[in-house]
Structure P
Amino acid sequence: MAKPDNFLSSIPDLPLRAFSSIFIVLLILGGILKGGHIWNAIVFVVAMISLWEFYKLLSTKHDISPWLIMVSGAFILIGASSEMSLTAILCSISSIVFVALFLEIVRRQVSAESFALENMGATIVGIAYVILPWSFMILIRSRELGSLFLITLFFCTWSCDVAAYIVGSRLGRNLLCEKISPKKTWEGFFGGAAASLLCGGLLALIFSFPPLPLLLMGLLCGVAGQLGDLGESVLKREAGVKDTGSLIPGHGGLLDRFDSILVNGTLAFVIFELIG
């Protein structure tokens, strides 16, 4: 199939997608630079909406109680904003799971039916998949050099997304995971990973920072971020939906837009802890 002569004209809803992307970049970058309550508030809103979108995916197949997931997510995020220790966060997560189980005891006693497996699983997975990565990004920003690491995290991820799309659209021939995302190619995958690595090195040069940590983050963001994107595509395939939401014009839901950030945020926290 011939490639379109005008590449930009082949992108659906280009002006809308561009405006949404610029708004998101400015919002995230501004929040990181301001830090404190501003960053915490942005993370809280994004994470909670993403968690609701994740619940909607689960609810297509299972009878899940939304309020426990949402309350639990809010509690963990507020704890991270208050600089709760990781030990306390882990204890809280364990307690929340048991709360879900005890509520199912009451449900079964009252109505003779229960959904303990679904609700316990949904609660722990929602926290691990959506809430903890954003909580890690709150904790990163609260520490010295945290803003540098977050800027690197987001810019490496975004550069990977853009490069993977452009390279895949123009040069892609070999399909990557056609049963999950039929338009992704190996050429796009390696193009995105290379762009992310380059971005990490460039930011290390700009900030006069030792290059190895940012190069490592660039490489990990370029590889793991694309796997995170494929992972979210698997979730949508199983739920039978195209997008997790419609909040962002031209992009879908917040979970669609930040799927790569979730895994990359976790990896960034691991790197930050190792070099700290």
Structure Q
Amino acid sequence: MSSNIYLDFDAFLRSFNQNKDSSFAFLLGAGSSISSGVQSANDCIWEWKKSIFLSNKSDQAKYFQDYRSDIVKKRIQNWIDKQGEYPELHSADEYSFYAEKAYPIEGDRIKYFSHIFADKNPYIGYKLLCLLNKANIVRSVWTTNFDGLIERAAHQMNMTPIAVSLDNPERIYRNDSNRELLYVALHGDYKYTKLKNTIKELDSQNTTFVNALKRYFVDKNLVISGYSGRDVSLMQSLQEAFSETGTGRLYWCGYGNDIPTPVNDLINNIRASGREAFFCSY
């Protein structure tokens, strides 16, 4: 096994093509949905910050509408820093903290995300995954998102998506079929009652999903894209799955050569267990 954990993206494409006679799965994070018009996790954080700020400073609403403005961000962050009770800027805890701080009632968080995902159409990447499934190369898509875009793409391409979420985790145990696309929503689905986005919720992974990961990736390759690695429990589950004896590889796709510490640790721990794992930069 190569000692270099970096794999140039063109080399990843050649590796993918060389192994297309084996089975692949994809794990998608929020970054994969940006091209479909869904705002990023970072945009959600700043929208929550703005909402918290304006609920305390309602007289200044007209000056703080564009949360993407650097000036607006700076002024909001200055106020937040003075409160002494919020995470530091760019902290790994920001997403989960502000999701719960802005909307402590679960039903309100569900509504927030349902508004974001309304009328969004899956971009070409989701449809390509469906084509790869029809070609028996990609057998499943796992995701931390709850936008349902892969499910919509499958319906648009006359495919049958087998959707598994926190409400029906036992459904993951089924025989593979080349006429179905297994779609696993690890953080729930906004159409149902359970979502994972607060600190407490992200701190544990459903036992059924953990066991399924271990069983599933013994002989299947996993490509991860658009995911930050902020869910500690999922990262631990991936490490457990790919530390088991097996032949499936892990390819983590990201921008540039700066690997986030949790991702670097995951890859090195997997490789220390004798499995193959790479960071594919593009």
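State the single structure among P, Q that was used to calculate mean count of other Cβ atoms within 10 Å over residues 121-128, giving 19.4. Of the options listed, only P reproduces it.
One of P, Q was used to compute distance in nm of label points 7 Å out along Cα→Cβ at positions 73 and 129, and the answer was 2.7. Which one was it? Computed on structure Q. Looking across P, Q, the calculation of helix-only ellipticity at 222 nm (-39500 (n - 2.57) for each DSSP H run of 4 or more, over all residues; to 500) that yields -25500 traces back to P. Looking across P, Q, the calculation of FRET efficiency 1/(1 + (r/R0)^6) of positions 113 and 137 (r between Cβ atoms, R0 = 25 Å, to 0.05) that yields 0.05 traces back to P. The greatest value of mean count of other Cβ atoms within 10 Å over residues 65-72 among structures P, Q is that of P. When relative contact order in percent (Cα under 8 Å, 6 or more apart) is calculated for each of structures P, Q, structure Q comes out greatest. Using mean count of other Cβ atoms within 10 Å over residues 25-32 as the calculated read-out, with 16.0 as its value, let me know the right label among P, Q. That value comes from structure P.
Quick note: the coordinates plus some simple rules give every number you see, no bench work behind them. The structure presented is a predicted model; accordingly, all values stated were derived computationally and were not measured. Cβ atoms are built from the backbone, for glycine too; each structure is taken alone.
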